[in-house]
Structure P
Amino acid sequence: MTTSGSEGRQAPAQPGPAGPLYEAERLTRPEVAEILARRPLAILPIGSTEQHGPHLPLGTDTILAQEVGRRLAAATGGLLFPPLPLGYAWVWRDIPGTLTIDEATLQQVLKDIAHNLHRQGVRTLVLLNGHGANESAMKYAVRELADEIPMQVLNLSYFNFFGDATRLIQSPKWLGTFHACEIETSLMLAVRPELCRMDRAVREYPEAPPTYGISPVSMGDLSRSGVYGDPTLASAEKGSQLLDAAVARLVEVIAFAEAEAGSNA
């Protein structure tokens, strides 16, 4: 691939697990233009900066979304943008280090980015989420964008695509959800083991009062440790298999969505 103004040069790429990895923050203006002209697919990881118990870093959701994004970009040829490290983390707002923005703000930021990328020729934008509480803002941003610009925007939370790989998980979820648990800890052990303090990992399944879910009582009020599940059962092997399963399924979904959009054009 040649870049305008640099005839005969290929746009620099980092090695990826399935192909060249193009990361926007490492590229120049003409290189990005060349890549988008060839493959108008953009991937935007979205995370959060919030507590993840005594054993995982505050950037867990962002780190994992970015890693899945890197693998997706390498597998699809898409252009990976830097992750958004802020999301809706209201339930942990009183815990030191946690940062939260309201849903309306997140929704508008996502819409602004989508409009910006549409002007630059992007045809498909993947909003790749790593934090459960971001899903509502993402859903409504995608709906509004459908009425505003002729660009396909996909709302994908990677943790919804583990499929049968969840059979590896030995511990139950807490009321159908999980946080700083066996799943997230396994993923982090596979991706950034040096950031995992497994000697501090604790198991906790807080009791939920009858008013949970119908009042302001939140997860942040119930757990002493900030853990919901059992991270002591986590392993890097489990995390690697979960990641592989999610990425494989996400690649299929993106390919299907792009084919469908092409047939409807």
Structure Q
Amino acid sequence: MSPDRIRTLFSGSMSEMYRAQVPQYGTLMELVAAVNEAARRADPALDARLLAHREIERLDLERHGAIRLGTAGKLSTMRRLFAVMGMVPVGYYDLSVAGVPVHSTAFQPVEPEALRRNPFRVFTSLLRLHLVAGEALRAEAAAILARRFEAFPDDKDALRRQELAFFRYRATGKAGAPEGLDLDALVERGFVAAEPITYEDFLPVSAAGIFQSNLGDESQRNFTARAHRDAFVEDLGAEPADEIALYAKMQSASIAEALQALRALADV
């Protein structure tokens, strides 16, 4: 099997997985396909150019992905993995100028024919642990990274139990919940259901890399001067909400509502 074919299968599988996790993404892709089709019908000259340059088959392909890595060993492993797909590291992005302690590259095909077949690239960031502010935080990050080669949960119940994601809880309507059961027991016995909260925030590491890739050296120096949060808050004129606190609030509110609903059932 050719590297191009492997890359296409990989990007397609990633897309399908993401559609299953985030239904809105599937809706977006359907909208994009409909707009592309309408544009081709409305502009025969454009359609002819796309056909002549063999661009039609690329219209619905995934173009971009992003991953974040914690250790140099992982980065080297990903380099070897992407090589199997005909993807090599292109470009270097120092995101520390944006206040993010990582540096990055993009793995992508580089040969014209490979790009024509599938231009999929993966923006890949590596944590620079020595740039993490504060000795205690660096130590905590190092300990977390040391545990990550250990088995990492890949199902939502394990993620919920280990508090690695935020969830929205609701009472199922099942009556007869015994008093004193904790939340895990209520979920396990079917009195409460839990679904992951879809993260809606903008991912700063990926975003900073995308932005920086379009900036020259002078813009990078200017970016450095404005990378501090306090300066941004002053310019904004307001304190940005903490996205983690927002998710935690959603989760806490849903737990309170679920428990209230169970108490109401018990009183009937």
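Each value in this text was obtained by applying a stated rule to the coordinates, not by laboratory testing. Here the structure is a predicted model, which is why all the values come from computation and not from measurement. Cβ atoms are built from the backbone, for glycine too; each structure is taken alone.
For Rg/Rh (Cα atoms, Kirkwood Rh), for residues 118-189 alone, the highest value in the series P, Q is held by structure Q. Source structure of the calculated read-out (FRET efficiency 1/(1 + (r/R0)^6) of positions 174 and 238 (r between Cβ atoms, R0 = 30 Å, to 0.05), 0.95) within P, Q: P. 14.3 is what came out when Kirkwood radius over Cα pairs in Å, for residues 30-85 alone was calculated for one structure; which of P, Q is it? Only structure Q yields this read-out. When distance in nm of label points 7 Å out along Cα→Cβ at positions 142 and 166 is computed for each of P, Q, the one that comes out at 1.8 is P.
Among the shown structures P, Q, from which was the value 34, 21, 16 of semi-axes √(5λ) of the Cα gyration tensor in Å calculated?
Matching structure: P.
State the single structure among P, Q that was used to calculate helix-only ellipticity at 222 nm (-39500 (n - 2.57) for each DSSP H run of 4 or more, over all residues; to 500), giving -12000. The structure behind it is P. With FRET efficiency 1/(1 + (r/R0)^6) of positions 38 and 246 (r between Cβ atoms, R0 = 35 Å, to 0.05) computed over the structures P, Q, the top value is the one for P, the highest of the group.
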